[in-house]
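Scrolling down, you'll hit the structures one after another.
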Structure I
Amino acid sequence: MKLHFLEIGTIVGTHGIRGELRVLPACDSPAFFRGFSLLYWDDHGAQPVRVLGARPHKNVALLLLEGVASIDDAEALRGKKLWFRREDAQLEEGQYFIAELLDCRVLDFDDRSRCYGTLQDVSSTAANDIWHIRQADGSEALIPVIDEVVQTVDIDRAEILITPIKGLF
């Protein structure tokens, strides 16, 4: 299901004395933060905050936000989450946010009446991602995210169509 707001990260500390924030990304890379001039303190867009600066630093993003001008201001925000508006994000064709894939039904490409379960988690490997599918009996199946298996992903309908490799189920 397409979400309007997604979590981008959690403030885990300060950097320097001028209010710069250390943010642990909930996304693939700290560099993703560079694409936003506006973030939100909530998941409904009621509390926007302007981004004055964003840069990756090791495994975190360093953010300078409007209204956060000192180390004391920044320290008071430790543990808070930041959100972004989905329509502000630039994704390439065939890319999805994991949060939008969760709970999608996984159906057979040739027989849509056959449901394999719902997507519950995503793991990354060196070769490809792995989708964790919760089956009706509560067991888990692991599906490689490769072109031979994944045929279509429809976030709006919360459906993923696959052609399983022999022996997968």
Structure II
Amino acid sequence: MRSENSEPATVFPPFRVGIGYDIHRLGAGLRCVLGGVEIPADVGCVAHSDGDVVAHALADAILGALALPDIGHFFPPNDPACAGMDSMKIVARAVEEARKRGYTVGNVDIAVIAERPKLGKHVPAMRERLGSVLGVPADCVGVKATTNEKLDDIGAGAGIAVHAVCMLLADGMFRRD
């Protein structure tokens, strides 16, 4: 489609999909925050922020759907202002970037790969917390916890990895009641 001056017109798709991935080493005696929920554990993620690997992968999925740079662009790991930062602020910023461009979160799906800590009983709280920051009901937030079957460093309990997928919907595409 071309406009009057023969420039290509910008066409916004009705939805956009992004994927995100993050991985962190585990360290003894650190807070363990995943999906915005503090998990009782003897280990936590080694990171510049609060180490919420779920939030980091999710924010990257949202930013990826928008074809924007990753979270390191918005929150540089060497920035002292980001030290210990609540990673829900990172997710909120990604949601804000989507809204500025005419999109809202439709749904997300997250896979957490970790041998420890055990996450099953914390999944409902993670879904609620993430939904509140994303602006969607918890039933639009999928969170699964699995292991790496004792394979590689994650399987040995040395880290946590997360895959996240996000669908953004163009404003006005669907009405939520």
Practice problem: Of the structures I, II, report the one carrying the highest value of distance in nm of label points 7 Å out along Cα→Cβ at positions 21 and 85. | Solution: II
Self-check item: Highest-scoring label, criterion being FRET efficiency 1/(1 + (r/R0)^6) of positions 77 and 133 (r between Cβ atoms, R0 = 41 Å, to 0.05), among I, II
Solution: II
Quiz item: For relative contact order in percent (Cα under 8 Å, 6 or more apart), which of the structures I, II scores highest?
Solution: II
Practice problem: Given a value of 0.85 for FRET efficiency 1/(1 + (r/R0)^6) of positions 53 and 149 (r between Cβ atoms, R0 = 25 Å, to 0.05), point me to the structure among I, II it was derived from. | Solution: II
Quiz item: From which structure (I, II) was helix-only ellipticity at 222 nm (-39500 (n - 2.57) for each DSSP H run of 4 or more, over all residues; to 500) calculated, if the value obtained is -7500?
Solution: II
Quiz item: Who wins on distance in nm of label points 7 Å out along Cα→Cβ at positions 29 and 109 among I, II, i.e. which is largest?
Solution: II
Quiz item: Comparing structures I, II by mean projected area of the Cα convex hull in nm², which one has the largest value?
Solution: II
Quiz item: If you work out mean count of other Cβ atoms within 10 Å over residues 45-52 for I, II, which one comes out largest?
Solution: II
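Since every read-out is calculated from the coordinates, none of them should be taken as a lab result. In this text the structure is predicted, and so the values were computed from the model without any measurement. Cβ atoms are built from the backbone, for glycine too; each structure is taken alone.
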